[in-house]
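Novice: Multiple structures are listed underneath, in structure tokens.
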Structure I
Amino acid sequence: MAQIPPTHRAVTGTERVPVPGANRVGAADPKEKLTVSIRVRRREDAPPIPDLKDYPPSSPRKRFSREEFAAKFGASQGDLDRVAEFGRSYGLQVVESSIARRTIVLSGTVEQMNRAFAVDLGRYESPRGSYRGREGAVHLPKELDGIVEGVFGLDNRQMAKRVSGGGPYSLAPRQVAELYQFPLNVDASGQTIGLLEFGGGYNASDIQTYFGNQGLSAPPLASVGVDGATNSPGDEADVEVALDIEVAGAIAQGAAIVVYFAPFTEQGWVDIVSTAIMGENLLPDWKAPSVISISWGWGELESLGSFAWTQAAINAVDQTFQEAAMLGTTVFVASGDNGSDCQVGDGRAHVYYPASDPWITCCGGTTIQDIIGDAFSESTWNDDGVTGGGISDIFPVPYWQLWANVPVSINDGHSGRGIPDIAGYADGYEIYVDGSSVGQVAGTSETAPLYAGLMALINAAVADSVGYINPILYNLNLDRVFRDISDGGSNAESGAPGYTSVQGWDACTGWGSVNGSALLNAIETALFAMILPTLV
């Protein structure tokens, strides 16, 4: 049990409980070295941050450069200096500091971290593996009260899962894009797509081989390491990395792709999202991503009343997605391939985070069948994997979803953010990874990069970044832009109750799949005022 000195106060939202089924087997090695990422408040003179209601679909949006954003809404140097001074007083070293990301990274030993943050780090064994963990809240000296919003990295339990699996059917990304009438004649040169990964890596030769086999140009490709992770091919996560690169690159020919790698921890999530959205650690002359695709997630709740995420981490990631809207960055996240269960296994319906965040566009899965020319049928994806979707336990219904007839939670009848927003083909691609072709790689993790590629094409066509698109999607001519999926399919899975695909929006496929050219036309014409840059 940690001894809390009278000089320290608990940091709100940092409470932790053990992984379900975990046992503490001993103290963490006092000499083990680690880093922590400390998130601080915005500068005290920052203007108010636009909220969801400040993004109506019919009026111009405020847009900031990253330099403007850091100056107006980032951390104050004084707050970062206070945290650095605190760290040094306990023997910790400052590794990096960012005003834009409002983050300072400190390194030290377990013994030093225990003293600095008044925690008792231990070794835990669980059905999901071993980890270094803590229980209760993180504590800081009272003079930092109100300055620090979260401390991430003391606990390194797994917090990311691949959401791709296997499927019986295999199309090519360009074939799907043609069926969805994407504007494939647009040259996406000048656009950058960011892909967030939590393991594995890619071999440049595999990427070249895949695009050569498809008769396509391979994208300019770079990697960015976060929290010590690097492009490290050689494990099963390589499939996810290759899938994301090959799908996004096949759709948005000419676009550059930056692949971000982070550990699959809560610290990894906070740091990879902020690094990608703030455009930090890029190679010289590389642009920050205007579109980001995420094919990983973790259940909002492990079980009723037990957060898998700390509230501080959700706050940090959610705020960064909110900042993405201010910067003109569109974020797509896969809804998951485990239906309403989300691999929790408690007999209740769940959704993944960050799929449930209202500042991202969540992508569910469909199956394409009976293709004859440009005609085809489409249904809910629930074979060899099941589309994720449902009602958030954390986020309320956003204003732009109020008229969409989002159902209440099948668990307890509460109202909440409904996912997905849109859906697309999830029934399998053949990819090239680790020196060979692999078929039937399926899942909603191929839908997120598909639409990321579409958004890069649209950005190139309108010569600007459309950015946050949820208010747009929920205010369109639905018959023209979306193919409604109302086949009565369910995403019930593993004993958890599920939701059904019905006419209009539903918690399996959202509005349905997107006609890319119709979406481009809507943005170019009636909605063009929304993407005017702002002079600040």
Structure II
Amino acid sequence: MRGLSREQSERIAWALLGLAMCVSAAWLLIEGRGLTFSTDEVYYYARYVAHGFAAAPGSGIEYFLAPHNGHLVVLGKLIYRGLLLAFGSDYTAFRVVNTISVLLCVGLFFVLVRRRVGALAALIPSVLLLFFGYAYETLLWPFNIHTSLSLALGLAAVLALERDDRRGDRLACLFLVLATAAVELGLAFSVGVAVAVLVRPDRWRRAWIFLVPVVLYGIWWLWAAHFDQSEAQLTNVHLIPIDFTNALSAVMGSIFGVNPTGYGVIPQLTTITAWGTALAAAAVVALIVRLRRGPVPVTLWVFLATLLSYWLTIAIGGRPPDSSRYILVGAVLVFLIAADALRGMRLALPALAVAALLALLAIPPNVAKFGDGRQLFVNDAHATRTEYGILELVRDTVDPAYAPAYDPKVTAVGGGVGAPLPAGEYFRAAEEFGGLGYSPSEVEAESLQWREVADTTLVDALAVALEPVGEPADPASCPRSTGGTPANLVAFDLPAGGLVLGASGGRPVSVSLIRFADGGTGVPLGTVEPGSWQRLRVPSDSYDKPWQVAVDGPLYACPAGG
């Protein structure tokens, strides 16, 4: 670089990268506060194995080797199991490990790009990747450590192969095996490494480097077929052209920060836009022009083969190519292809300044997208902690098979998204690693939405319902509730022994229960018809706050048994 020696450029780039890594790590850890296990992670927490759509606790080596959503994820399961044994359900440990994994990916990426275009040029995309909010699922959710670890190991395999010695070959093979044990991205890197090996004269003597991970995966795939989880469908072959196009458009739009964010945008998707498509077309044209100009480094073909293989697995699996979870890998490989295309060219400081400016302009929309996606995980955490906290209140009385996630009443009020385990299985895991639920006081401090989820979970966990009974001996002597209307409910405390309710007017009266959701309309239980009587009793639990009965019309409220 003009004006700077290579040594000065190196020192400046490493210092700035270290600073950016510290800022990124702090950002990720701060933004992850309050999150906890949700959706897929809960299956690791409870050591679940799925056979088709049926799930049950697993054990031993079968648990670790069993597929999850069709994927080989043995490395992720080992990490989760180790962290659970060491730290229990403290989610901070998982977030720290995930953040380290993301930083490792960026660090290895920086080393690879630095070798091709210099340290200052490598710094620009590296900093963008540290704040790459369109890939929020990988940056924020520890469960996606499968992807970040596989990416890091794949990059390490390429670095090891570049040593061009026997030790490097052994390391490359080991890294590919581990990358494939994390998730199938390792297979894509094996395809890329195969390109590097097969163009050499000693190709057959070194083919074991990529064949070992592929053969091991093939053996596992045959064994895992009995779990009936494979999502790969040859009928999805027709999706390949459009999925490849959309995948590149999503990556380019995310790199330049032109994909939409905010209200009305699906957070899990980066969205395919005209700008992203135009940038993707420009990238393809630029690559073609570069290829026509003359020879390119072999590693360009390595990274290109890896990228196309990765997108192929996404297409065959029928998954959306613009999903947030796939964007980090796509961006890293696109940048590496670009770095190899520019390898050997002298990059002037003005050109680097323009690139740095574009990266800086792309960071704000990336941070905005990160915020969009983070809210989904916040909601999942609220659901998980609220529902499990309620289950812990009724540990001695709840049906072990009850699961809020499968309760339509809970999902109807916005819950259920983060708690797929039945109560009995949750209690088993909680005894081993610690619970995930809020305390009653923490539930009380939640917003009305989550307090309504709490009440609905509690009513259904206790199987509370109105029970038809006969008329009391002297209903006229019972207390009466008057003044309630559909627009203005009247609420009163439910005695420990329960009540017998009868409509005292000429119309049906709707009855609801409230425990935590003060200010809400309560959990509907049904109606008391004129001339009929219903008994309402709620089993006791470990919290001393009384229930309230909310009604929309006049009725008798006789003490149960009165």
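Taken together, the values in this text are just the output of simple stated rules run on the coordinates, not laboratory data. All of these numbers come straight from a predicted model, not from anything done at the bench. Cβ atoms are built from the backbone, for glycine too; each structure is taken alone.
Novice: For the read-out mean count of other Cβ atoms within 10 Å over residues 424-431, a value of 19.2 was computed from one structure; give its label from I, II.
Specialist: Answer for the origin of the read-out: II.
Novice: Compare mean count of other Cβ atoms within 10 Å over residues 40-47 across structures I, II and report the one with the greatest value.
Specialist: Structure II gives the largest value of mean count of other Cβ atoms within 10 Å over residues 40-47 among I, II.
Novice: Identify the structure, out of I, II, from whose coordinates semi-axes √(5λ) of the Cα gyration tensor in Å, for residues 216-287 alone was calculated to give 32, 17, 11.
Specialist: II
Novice: Work out the source of 14 here, i.e. which of I, II gives that when relative contact order in percent (Cα under 8 Å, 6 or more apart) is computed.
Specialist: Structure II accounts for this read-out.
Novice: While we're on this one: In terms of Kirkwood radius over Cα pairs in Å, which of structures I, II is highest?
Specialist: Largest one: structure II.
Novice: From I, II, which structure was helix-only ellipticity at 222 nm (-39500 (n - 2.57) for each DSSP H run of 4 or more, over all residues; to 500) = -18500 calculated on?
Specialist: The value was obtained from structure II.
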